[in-house]
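Below you'll find a set of structures to go through.
Coordinate-derived values only; no laboratory data. These numbers were taken from a predicted model, which means no experiment stands behind them. Cβ atoms are built from the backbone, for glycine too; each structure is taken alone.
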Structure P
């Protein structure tokens, strides 16, 4: 396996799920998503994704991810949004013995996120949030990580 670039922040999921194992990769990816709105103030959404990876000349692998989210529109004030998301970032769940000695991701990491979007005006949205990653990189030997985030969007 090639060493991973610690500064490559463009991918989600484990290092193994994102690796090409030193060869070209052909992928067939499938996904499904949906949202159920129970009433104007409660919505449940979710998605799942699966990818068959063919590591050309080496073997095959399977990558899986999923998430479920609860959204609370207009929480506290019209235009605000509260939400919680729980899921699993892309994980290499199976791989041929000829690729990485058959070693897939050893454990399961969960992505747990809570956020609250505040709309102080029609032109600004501020969204503070907290992300908790259990067993980062799908490896229980890694300490859990907590990430505080804040996003500001300006509408013109």
Structure Q
């Protein structure tokens, strides 16, 4: 199951992540080197596409508080990473960050899926989150008393 929550217009739940459910969303394919350095073809849905469906602003709407917002990605084992929203927006970057459900034409193995975050242009794979279970959108703010 994948949940999308946080400071957004509407929360989303994908109860069963499979190719049929994801086939309703616009799909992308990327070439990337996996953790072992082997070239692979990963397919899935861009992270910004899923967040847009929850009301996150991209394109001309990505301004103001949204520029200081981020998505917290959490795995089944509670591993967490963040992406600033401008990292996901086509008006800011050519980067594609993919929530993949297949690799080389096959469903992801249980140790990686059903969903895995793929970040093709990063040198380290620290944000290639396996077994993604939730996306939480938050707005960054200074702690009380900070100058």
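Between structures P, Q, the greatest calculated value of Kirkwood radius over Cα pairs in Å is seen in P. In terms of distance in nm of label points 7 Å out along Cα→Cβ at positions 36 and 60, the structure with the greatest value among P, Q is Q. Here distance in nm of label points 7 Å out along Cα→Cβ at positions 84 and 108 is compared for structures P, Q. The highest value is that of Q. Name the one structure among P, Q that mean count of other Cβ atoms within 10 Å over residues 44-51 of 22.0 was derived from. Going label by label, the one that fits is Q.
Each of P, Q could give mean count of other Cβ atoms within 10 Å over residues 28-35, but the derived value 14.2 comes from Q.
Give the label, chosen from P, Q, of the structure having the highest value of distance in nm of label points 7 Å out along Cα→Cβ at positions 52 and 76. Top value of distance in nm of label points 7 Å out along Cα→Cβ at positions 52 and 76, among P, Q, belongs to structure P.
Given structures P, Q, which gives the highest value for relative contact order in percent (Cα under 8 Å, 6 or more apart)? Going through P, Q one by one, relative contact order in percent (Cα under 8 Å, 6 or more apart) is largest in Q.
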